[in-house]
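Each value in this text was obtained by applying a stated rule to the coordinates, not by laboratory testing. Just so it is clear, the structure is predicted and the values come from calculations on it, not from any experiment. Cβ atoms are built from the backbone, for glycine too; each structure is taken alone.
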Structure 1
Amino acid sequence: MNQSLAFFAKWMMSVEAPLNFKRIQKLCVFPTEVQQNLLFHMIQKNRETRFGKDFGFKYIQSVRDYQNNVPVTSYNDLKPYIDRAFQGEPGQLTVEPPEFYAMTSGTTGSPKFIPVTHESDRMKAELMRVWTSKLAMDHPDVSSGVVLAIVSPAVECYTPAGVPCGSESGHAYQKMPGIIKNFYSCPYELFEVEDYETKYYLMLRVAVTQNVKVIYTCNPSTVFLLGKYLSEFSEEVIRDVRDGTICARHKIPYHLALGLKPYIQADPERAKFLEASLKHSGGRLLAKHVWPALEVISCWKGGSVSLYLPKFSRFFSDTVPVRDIGYFSSEFRGSIPISDDGSSGILATPANFYEFFPAEEHRKPEPGELLTLDELEAGKRYFIYVTTLAGLYRYDMNDIIEVTGFYENTPLIRFIQKGKGMVSLTGEKLCESQVTEAVGHAFSGFQEGYEFIAAVGELKDDFPRYAFLIEFEKPVETGCVRELAEKIDRRLGELNIEYAAKRKSKRIRPVAIRIVAYGEYNRFRQQAAKIRNNDGQFKTIRLTSDESFAQNFKIQTEISQAA
């Protein structure tokens, strides 16, 4: 690190980081006032928008007025406004025009396009600065090295009005100030490589020559995959570091090869170090030996993705802490973790207005029943609804969070799971309607009788997959079952862009079908009805991440696709 960068890092650590954190600390003392001021700012600013006029923003004088005037919304409710903004019509959800659309999977084959405005983007950047500041305060040595961050491409398409659409992580990475980019190991252009093995190879080829202090990415499955690929690419990585080359089997565009030149200079001394590491670890490179000074791994720790965390020890040192990056999604950023312990974070009160509904209430809430943060209780779980600076109003996230305590007077929250009918093992957010539609599509024209029981999200040989429990009335040939599995898998990718991306990158393994013995589902139903004493209230689970659910049935055989 050159002298000017070292000076900047020292200044950030000693001056800027504590100031950033003190600002959020002050806001945590009066969270109700912060929330009310934010809501009134959004209402006043957007009162002349089409949405504001439709729902009487000019008459709203209190939180209760807001709850009475504006209904709880879903993406489908807001889609007409988003579609018009997409075409370039101004003043739909916000006065500020969207400068970017974050793409994420929807409940149908079409992706959701979540608007991002300059104001909302600036606020997310501010929250990121706070998170980074607290991380640096707790781990001062991170400033002496670089961050290996892994993001998705910023731009996948453009609206008819010319607004870019893509990944928020890539969007933020691309927009970083130049001096900040110097603290990151890889140039952004590397993340636009389409072939996933090539992309991981290039990341590793660049990063193994650097002093990586932080690994940052949303999903822990990505961290695991990074360690796995490093061990698989060991020999060619070492050879290329020694020779200053890129392995010929990884095809990359000429312009990228030129851009990577400063990062891939021949480094015989580093190659010797890596060769010694290879011998020390039994013939494969392990991340804990390649980056012995790694300070922290940053990724999600809550929800179903947490099943990857125990697997980090295969490649990384047990002593390296893992810090949660916070509860956030394409729609909003909702928390700021301030410790390596657990996955809780301070509710991000200056960024969004929040409402809640007790998770134990198994019914749809009335609009006036939603709670504000001053009504939350520690230890309880809630569905969360957000109003954002980018124009999502009382938006149902279908997420369950838990209040784990309070920081000053502001709730500490952690993500528990997606809400009803949804599983997300690597960020794919697969929903029950997509699963049932894919099964129906695959079985269209199928002559034999069958009973689709459920799709179970599970780990198989260290990677997630979905196993479909299906009961056939008559024996079915193996080839036919395999064809059904392929059709289900293909249709899921058509219905869910993030599932398709995870399958392409091999972060999700192909669909498997477990053939359930004939009569098992009827036995299960009768047993469940007997326990509840009401067959009419028996609810069929079509999608679950509870791997033990499959143990309720006698399985005859399992048929998988080729990986």
Structure 2
Amino acid sequence: MMLKFHVLALIFLMVCIRYTNGQGYLKTKGTIIVNDQNEKVILRGMGLGGWMLQEGYMFRLGNIGQQYKIRAKIQELVGPERTEAFYEAWLNNHTTKADIDSLAAWGFNSVRLPMHFNLYTLPVASEPVAGQNTWLEKGFVLTDSLLQWCKANHLYLILDLHATPGGQGNDLPISDRHPEQPSLWESEANRYKTIALWRKLAERYANEPWIGGYDIINEPNWGFEDTADTRGMKEAKNIPLKQLMQDITKAIREVDKKHIIIIEGNGFGNNYNGILPAWDDNMVLSFHKYGNFTDVSTIRHFLELREQYQVPLWLGESGENSNNWYTHTIGMVEGQDIGWAWWQLKKMGSNQPLEIPAPAGYSAILEYWNGKGPAPTPDVAWETLQELVRNTRIDHNIYHKDVTDAMFRQVYSTETIPFKAHVIKDKAVIQAVDYDLGRNLSAYADMDTASYHYTPGVNTQGNRGYTWRNDGVDIQKDGNDFVVFHIENGEWLQYTATVTAAGVYTLRVRLDGDNGRFNIIDNGKTLAADIAVPANTKGWQTVELKNIQLAQGTHQLRIRFSAGVDRFSAITFAKQ
């Protein structure tokens, strides 16, 4: 009996250890990433852009791109003390444990943290003693907290140095770079500080298995040999970049032999000329993908590098597009055993999981900063900024479930599910924008489903209204409501509804536009064919369809426009 007890206790202890340590340290094995049980791991991650490092586009700030410029504008409005309080509150509210809990619930298994160096150490010019490094506790404490939240959810945390000392490229906002000051590549002191920071981080997290890896320099973009190649897209050798990454690797390996080191090529992570082969046996090659097609041919070059040099690939940053693009890009890379990290969890706008609502009074601040209006008073501006901070919290964010559904369920399923519960009894209204969740040609049909803005000659947009949902369907605000607009010939929308009371119904379709024609289809059967939209002088009108028989049960109702209309608002059901 005692032996049995000890055996059971040992098994229990082993289970507890495995649960506590999770899958263990990630490592490379040939061309894949594995855990400590040698099981293949496909990283499905989200980048926390906008938290430690703000970029102006995230908050509709136009030409105010770098964080230091945003901070200066805020200080001009509310003074230095309130500005300091604003940024302290920002860091404490923008990303919390509730955000990480949500990522885990949605299906993510990793988080990419875009770090700003100035939360961890002073800029070179501000060091009291030249050549030394003053360490700031703020960044490390924030990272420690994030790691604990990730641990609690069994998510890997990947550290990404997004803003290096001096800045790593000519795209200024992504690294908060001051162009009048020496860049990372123009200052040995900046490079020394970058190396020292990575050694400090690696020393702190060397024994943390839920650290997934070190993404050592985000998106270098610099012309070393040809200064006219400002983005580093054509650099043939990339000697300074390779040397710095090797120096960082050496510093990390002095204190941490375990964690994966992730490298990014020049040209925003995509130009690996002269950089390979790998100089470490636990290294991953990252590439970034935006605004081009979603077939395997678009990453063929990286697949060839993977096979030639036997290093795993990671799509370290992607996004800022439509749901259709997300589904097909994720499906494509996962089919090649490549993990990914999306950009980004939250900002203003609807093409990411969480949307930060603009506070009341925000437009007045923007108008002032754009030279189109008077300056708000310091107190009014402060109230607006405090509301902005509150709106960064997840309990004030708008959750776009269509985005996460496209990133997970739709990748491997063409089935549709209701966006909203539609119950038809005696009366009901189905809003046009509440069509089913699913892929293009499954839940809806739209002629323009994604943006390919980096593909010459392809001028598509996806949702032209950039609001409410992130599919190809064009949606805009109409008063307090959202409506579908720019409806082209052949486009259709599907709504799953439950009819609880069978009978004969009158349908009223609210439309705007001349010379349109549509069909109503129920579970594949046409209920109303080739219905003409009456000629009109523009404006909303209602097309009434009587004697529509609906049986009790679940219905997949489609409205298909054989001739498009300007706008479509809703379908009303009334039992006759």
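Summary table below
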read-out: Test item: mean count of other Cβ atoms within 10 Å over residues 164-171 calculated as 20.8, pick one of 1, 2; value: 1
read-out: Which of 1, 2 leads on Cα Rg over 2.2 N^0.38 Å, largest value; value: 2
read-out: P(r) over Cα pairs in 5 Å bins from 0, in percent, for residues 340-379 alone derived as 6, 21, 18, 16, 14, 12, 9, 3, 1 - corresponding label from 1, 2; value: 2
